[in-house]
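Read through the structures below before going on.
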Structure P
Amino acid sequence: MPIEPGPQSDRTELPKGPEDARYLENIIEHGFLSELLEHYWFAHRRRVEVIRPDVDGGGYDLVLEANRRVRHVQLKGRYRKASGPKVVKVHSRLRDHWDPCVIWIFWDWDETLNRVRLEYRYSSPKQRSWPDPDPPDSPVFKLRNEQHFLKDLDIALLARQLFEPDLVPDKL
């Protein structure tokens, strides 16, 4: 069911505010999961298991499993037209898991279809070494766009990074 804008809203502007931010995060996460599940089912005839933690304390948002590979995933989002430094802060506890990764989702929306458009960036310590926290006692470390992420991935390339065993990421 389409949601009509309120009397004072403009169709070209997205709603702003903390309550809208969490709603938008859910749209982006569900959009990502929909693309991933569809791709893996239709292209590989396989399922992807999705597990969400009840408590946000392990440094990850999702656990994904396919092709006998279990991934602890931290999701980050950024509006494609946002300005400012392209750095994400990641909780250090993510490193405690066997095969962690960060998926940075750059998003925009298609105004004619009223759908979110997603582009993916991917980082894992197996692919490119992750830095130590700075300062050393900080609970987070920073990943920089140019140094730590494979960029401009579509869902097929991202699925390869996530679930193909022994893939050498820099030789796609």
Structure Q
Amino acid sequence: MTIVARVRTPETRATMRHALIDGHVTAFGLAPSAERLACALAMMCVEHANGAAVWCHNFGNIDAGHDWAGDVFALTAQEVLGGEHVERTKMLRAYADAATGAWGFWTFLAGAPRFAMALGAFDRGDPGGAAHGLKVGGWYTGSEVDYARAMVAIYGEVYATVSEVGEGDPRQAPPLP
């Protein structure tokens, strides 16, 4: 594990969408369903201030756990612990580019049983349920009501842009089990 500089790697909704598709294809061999992609894109917008606050191509602000052997960077952020707002510095995963960061997001999400509820909600096109599953799994520490409200609103905005993914795309397939 090597500590690297924290570098802002901003994205737009369009570039996040493309990276999420490419990362999903790399991870699973097929493009995500429109519902799965729209939930993921809504989540990225919530996590990253609509793409303005992406650091080191880390899609989802994934912590570098003890088993992470790749590059890491330090990020200080507000969290809610025991009902109190605290500032914590954590080590997060760093990736070489957006598609690799999106691959890291998909493999982490799908590989952790604690997020199965959230991924199931992604596949149903249920951003409120996804926010709940992410909270239960420990993805974020803030208000579930606020996170869910934001995901639902953004999902409604981005669904039309992602539902076009399957049209003529041979990689499109139904959601993974």
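All of the numbers you see were taken from the coordinates with simple rules; none came from a lab. Bear in mind that the values here come from a model prediction, so they are computed numbers and not experimental data. Cβ atoms are built from the backbone, for glycine too; each structure is taken alone.
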Structure with the greatest value (metric distance in nm of label points 7 Å out along Cα→Cβ at positions 35 and 99, set P, Q): Q
Tell me which structure, out of P, Q, gives 22.1 once mean count of other Cβ atoms within 10 Å over residues 19-26 is calculated. Q
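Quick check: 45, 34, 29 is what I get for Cα extents along the principal axes in Å, calculated from one of P, Q. Which structure matches?
Details: P: 52, 45, 33; Q: 45, 34, 29.
Answer by label: Q.
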Give the label, chosen from P, Q, of the structure having the highest value of relative contact order in percent (Cα under 8 Å, 6 or more apart). Q
From P, Q, which structure was helix-only ellipticity at 222 nm (-39500 (n - 2.57) for each DSSP H run of 4 or more, over all residues; to 500) = -7500 calculated on? P
